[in-house]
Structure formats: structure tokens, C-alpha cells
Structure I
Amino acid sequence: MLKGKKILVTGATGQVARPVAEALAEHNEVWCLGRFGAPGVREELERSSLTTRRWDMADHSGDALRDVPGDFTHVLHSAVHRGEDGDCHAAAEINAVATGLLMDHCRTAESFLYVSTGALYARQSLDHAYTETDRVDAVADWLPAYPVGKLAAEGAARAFARVLGLPTTIARLNIAYGPGGYGGVPMLYFRRMLAGQEIPVPVTGQNWFSPLHTDDLVAQVPALWAAAAVPARIVNWGGDEAVGVTDCVRYLSELTGVPAKLTPSPVTRETYRFDPALRRALTGPCTVSWRDGVRDTLRAHFPQYVRRSARV
């Protein structure tokens, strides 16, 4: 773990960035940028010895980062304009320009880590193990503008890494989950189960993913910073284990007794299985198995539903 560094984290209220910021704050000076829309969240971060500043990614004026110093040694850029309204033009503009402005502001950093997404990859077979060199198309029917914005920001990160000579890692995140935040996608599925809602699954086979537990995510960030390079290094950031979404939902049902309405559908929340070889070479292996991680996350968020007989 890093010590004595000055670190900037964006999107600091999210599932990825918040646990990283809180863990690093024990031995470093950590600043967090965000909109802090949820009541009380900014105060919670500041009680964890984090310095906060408001930042709107859509503000591309010269004043957007005026109150933020530029002498950070390390930057984790996890903030994103998701494009919930489906406006791909706005998503590309906001994410790319904000990333470029941030990199320029922090041009003297030792390392810049941009958190991208595996949703960029062009869909192949459901169980295909995607590598960093697989083709991308930024198509996601479940949230069309999201991967477009991420791909645009990747382009900005690649360009500014070269122009500024700023060592950069672009980490294409799989599914992050854990006890903090909202718990990640497995808990989204469990909430649907509790509400009696259908969970769309492929007509044949199942979607596969490479879940990354918060403990492993936090532990791997320093290694991803250390791997930063010019040109920017791209790495798939997921767990070591390939997990079927249908298998994960059935495991949630096994742990709780809550039924799951798995409904075959031509449109599902697509997920991606990663080949972990490059990431393992950079960070070492993960330490939390997916079953242990999902069970512990479920206990943190919905302890009343976990059966006493659930295996430990």
C-alpha cells in the first residue's frame, strides 16, 4: 500500500472509488472530487480524513478545477457521465473533455489511472474470455450512451498520456461488488428477487462475468498505478473466476430461500468474462472467491435473509 503520497480520486461516492479513497487515507493525503448529491455523503467522507471538492464533469470552463491543487502524485479517475438520457453526443463530449482537462490539471502526477468498462467489447459468444486486444464497438442495448462515453474518454486518456508524457493505465472494469455502497450488481439482482421482478437471461446459455470483490479491487490499485506507461497501458480489471450470471442468481436464492424469476429474453444486461492473465501478471491473484464474496456482501446488506444454514 502506498504511503506519504498526495492522491486525487474522482467519483469518490461510487462503488469503486470510495473504498479505495478511504483505504488510502490512512497513510496518504487523499482528495475526493464529486457532485455529492446524496445527503450527508460529503460529510461522511470528510469524517474519514478525506478532503472534498465539488466537481461537475459537464463544466468545461476554466473554473471547474480552480479550487483543486495540481500537485498530486497519483490520480484515480472513476467519475462518469453515464448518459441515462441516451444522448451519445453529450456522453462523448462530457467524458472525453473532462478526462482531458483533469489530466492536464494533474500533468505532473507520477501515475494516472482511468477506470473504463468491459462493456466496450464487441459481443462474441456468451462464455468468450475477452482479452485486451479483442475488438471493441461500444454497443450496449441496456444503456447505449454509457460505453460510448467511456470509449471517448479512453481516446482522450491515450492522447493526453502521450502529449503530456503522463504515465497512464486504462483499466476496463468488469463487475465490482462488496459490502460497501449499494453492493454491486449481485445485490441489484437480489433486490429484483425481493420485489418479485423478472430477471432477463439469455434464451440459451447464460451471461458470464468476472466479478471483482472490493477487497481485491482496493489492493490492486497501487499495482495498476505502478503499471502506468506512455503510451497508456490497457488492462482488463476483473476477478480471477468466471461466473455465470444465472449461477450467481441461483446461489443468491440458495443462500436466502428467495425465489428468482429467471426469464429468457433476447435483451439482457450483457456481461463479459475476462481473461485475467495480464491483470494477474500486474497485480497478482485475487484473494476473495466469488461465493464467499457474494455471501458476505449479502450478509452486509440483507442479513435478515441469509439462512443460518448457509455454508461459510
Structure II
Amino acid sequence: MISVFGSANMDLVAYVSHAPHLGETVTGRAFRTIPGGKGANQAIAAARAGGDVAFLGAVGDDGFGAQMRATLTDAGIDVKGLREVPGPSGIAHIVVDDDGGNSIIVVPGANGTVTGPSGDDLAMIAGSQALLLQLELPMAAVIGAAQAAQVSGAPVILTPAPSQPLPAELLDAVTLLVPNEHEAADLTGLTDPDAALAELLTLVPEAVITLGAKGALYGSRDGERLRVPAVPVKAVDTTAAGDTFVGALAVARAEGLPPGEALHFASTAASIAVRREGASTSMPTRAEIDEALA
């Protein structure tokens, strides 16, 4: 079982030729509401990639919350740990341009009420092969979940997004850190990915820096270093690329694949996702990943 302790948002996605500058109005070509949130996205990515997944988090008592629960359930995810709280669910306002780039505003809603893992959450985490974490829940809650996994021996995979300083008590519990190149630079003050990777390995045992079209870098404290190229594709929407990568990577690691193969599996999954619009709706199935690998 892979546990995901994280955010569930409804993505409100506008597609435009270019993102508006401050004070500018642009006309969009389409609008969609798509279940998302970094936590839910990673859970769905892992489930579609073949993982046995449980989601732990919160939604509001509104229509978006009901839709999020149904989406996770339909993906085959255990949602016993998905709480319903009074008030609105989290939302993300996303602008996607014609090059596939995006800008995002997140309003936490129900996610902001999660102050830490419940007793049932702790039991689920303790029995997990891995715990996936992001930073769209309050930091105290993220730390509490990470420390629970550390006590039980479950590996902790952290996506440090949205980018912010990481407390020592969180880093001490992390097994694998997966920032993109901008987040890695924020954490280390180093813009060169190789130098940033070396610095990250002073903080955590393993790290992967995703580099978009340039692939990914992996390193571990035992000295292993890998550079995995991206699968060349024409990106339509990169919104879900990172979450798809992490969800698929967690599945590959749970299945015992060595780092190089696990990274190639994750990169292949992400390459399929960016060719489609949306976040959770773009994530590939295991059959699609296996076909692309073949």
C-alpha cells in the first residue's frame, strides 16, 4: 500500500494563448473544472500506474468535495482517510498557455483544516510501503505524517511544492526528496542542478531533481548518480507532469525496480501526461506506460 497524505483541490482551468500580465485581460479558448490538488494527483497517478493506494486528507461539504471523493474512488483509491469538513473544498485557479506552460493560484479551503494525521491515518501510514507528501497542507501536519512514517519505517517521498523552507524535523524524516529545478534552487541557493543535487544529499539520503524537457537527475548518499533523459514529446499541458512522475516513481520503487529503471518508468508516465490537457484526467494507465516502454 502506498499512502498519500496531501491536498485535494478542484482545478479551475482556463486555456489561453498567453497568460495575462498584471492589469491585462485576455480571452480564453476553453475552461474546465478538473479534480486535482498535488496530493490527489499523486494518488491518482500512482493508482493508474498500478499501485495499491490510500488517500488521507480533507474536502469540504460542497459539490467539489463530493466530486473529488467520487474521482478518487473511481480510480480505485482507498478513501476511508478522506475527511469531510464544514465549508468549501480547496481550489486551484490554473492558466495554461498554448505552449503548455502554466501559472497556478491555490486556495486551501478544507486542506487548511488538516492539522495532523488522525489515529486511523497513523495506522494506515504504519502499514505503508511508502508515504507521499507535498506542501499544500499545513506544515505541522506534513511533519506529523513524516515523523509517523519514520517511526514505522515507511519510506517518505516528499515533493517540496509549493516551494518554501523545509524545517529540520521534516528533512530528518524524508527518505527521497523530489524537487523540480526551481524548487531545488530555492532550497539550496544553487542554480546548477548538479551542485544543487550534491547539496540536497547533505539533507536527505536520496534526491531526484526533475528538469522538464531535460530529464531528471538522481543521487544518493552512497555515491550513485544518474541522469535520465526525458522522453521527447510535444507538450500540451504540463500541469500534472511532476505529480505523475512522483506517483509513478513511488509505484516503481514499491515494485523493487532499481533507480535507473524506476526513473525511466516515471519519465515515461510523465511524457504521456503532458500530451493531454488537465491534471488527473491526463495521467496514464499502467497499460499505457508499459506500451510506451515497449
Structure III
Amino acid sequence: MARPPVIAVVGPTGSGKSDLAVDLALELDGEVINADAMQFYRGMDIGTAKITVPERRGVPHHLLDTLDVTQEASVSDFQQQARELIADIHARGRRAILAGGSGLYVRAVLDVLEFPGTDPQLRRLLETELEETGAEGLHARLREVDPVSAGRLSDARRIIRALEVHQLTGRPFSSFMPQREYFQPAVQVGLAVDREVLRERLARRVHGMVDSGLLEEVRHLDSVGLRHGRTAPRALGYAQFLKVLDGGTTVADAAEETIVATRQFARRQLTWFRADPRIAWLDWQDPQLVPQAAALCR
């Protein structure tokens, strides 16, 4: 028998993706696969708004709490793990529901996308060059071999990755970018938000995180190596509250910085997902949201 389409619930942070995924799982006999890169990390609960066990309402959730904060998240590892889970869930006659706002991670699972390998020695050479000459020198090199990627990338880590891929494969990094071609049948449900309402909701959510003990969570994670990670310490809220621990800012100022950064991140997420014409957008506050989404998925 043909397997059912993979379901993906996408949209900006704070739009209710986790809740809708659980509702759909209960409606369609499904299981949820996390696609929020920062929710892979054990102990990063408050600051990532990780869904709690009671909030899961008995629905199995996968790929939560799979990494220590000192480990680096890998899109290629996630692609393999998520696809294996999807195959297993469908083989058991249930529906696989991918939920999260990390756009590249979602596309890595849904779309035809290959990942070039890595070379730790080459990576170290490029990182040493970055320290010695700065990002502009590396960016200039990238413009010569891959002007498309050079026009898109400004982050030093991504520039290094693009140069590494070119030197390893002889192909520009941009040639590995995903096309809008599903790896297997899929349905994407996007949560369309009122941006002003979302702005206020995100502010309230950050203040709620602070009241729930975000600073203490960051303090504990700092004691087990948060700063030594490559991905985790860059997470929204965690980067800002590490500065509180260092005495460089106040809790109030860190909260405001987190609110601003979270709103900016939500705008980038909307830009990313809005560029995909395959997403069916539903009003996040519609009382009929769940039956509408379930009908799309059936």
C-alpha cells in the first residue's frame, strides 16, 4: 500500500506549531518529530519553549533531548534520523508529523537534498585563516569561486563551510542548495499570523521564561559546558543571559535583547517559509484550525 504523505507543521516561533502538531496527531493517529534545532539539546527547556510531557497529551515525540549542549547539531544527521523515523512510523500504520521552525532542517527532510562531507583538518586551516586575516579575506575568496553563495552569506562559519565544500568537491556550495522537489509525498501546513499580535505574544513569552527560571537554567547549563558548544550557546535567550552571568548586563536588559532577537528571528522564518509556494497557510487563531488542517492532511 502507498504510504501517506509526511505532514509538516511550519511557521514562525510562538505561532503554536507544537500544539497543532499534537492536535493533528490525536486526530490522525500520528507521532510528532521535532524539527526545532535548539530543542535537540538536553536541559534547554525553558528558553526553547520545549513542549512538556503533559502538553504532549500522550502523543509520542521524537528527536527531543538528543544532544548535550557541548555537541554540534548536524542537518545531515537530522535528515537521516528523521527519515528513518518517518519510515518506521508509516510502517506501523501511523502518521508522521514534522513540527518546527528550523527551515533548513524541515527542507532537509522533505526535499531532495544532498550534503557534502566534511574535512576536520581543512576546517581547522580555514578557521585559523579566519583568525589571522578576518572574515573579509575569506569572503573575497568565496566571491571568486562561488559568487552566488558569497552574495547570500555573511556569517563567518557559513563562509568557512562554503569554502570547505568547494575545496572538497570542486563544486560551488550553492549547487547543493535544495530544490523544491519532495523526497517523498508531503503536506505542509503553515500557521499564518497577525504580526502585531505575534510581536506582543513573543514579548509575553520571553517575560514568562524569565519568571519560570531562565537565568537559573542558563546558569546550570553553563556549569555543564554550554559555552564550549558550537551551536547551543548561540540560541535565543541563552546568548543574552550568559552575559547576565558575566555581569555584563541586567536581567531586564537581557530580556529586552531576547525579545528583539526573537522578533527578528520570527521575521526571518516568515520570509523563509513564505518563499515556498507548496505550503498551505491557515489562520493561527481560527477556531476551526484543527479540522481545517486535518482535512488538508487527509
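Bear in mind these aren't lab numbers, they're just calculated from the coordinates by the rules spelled out. Predicted model, so just to flag it, every value in this text is computed and none were measured. Cβ atoms are built from the backbone, for glycine too; each structure is taken alone.
Determine which structure produced the value 16.5 for mean count of other Cβ atoms within 10 Å over residues 102-109, calculated from the coordinates; the candidates are I, II, III.
II
Can you say which of I, II, III returns 31, 26, 18 when semi-axes √(5λ) of the Cα gyration tensor in Å is computed?
It must be structure III, since only it matches.
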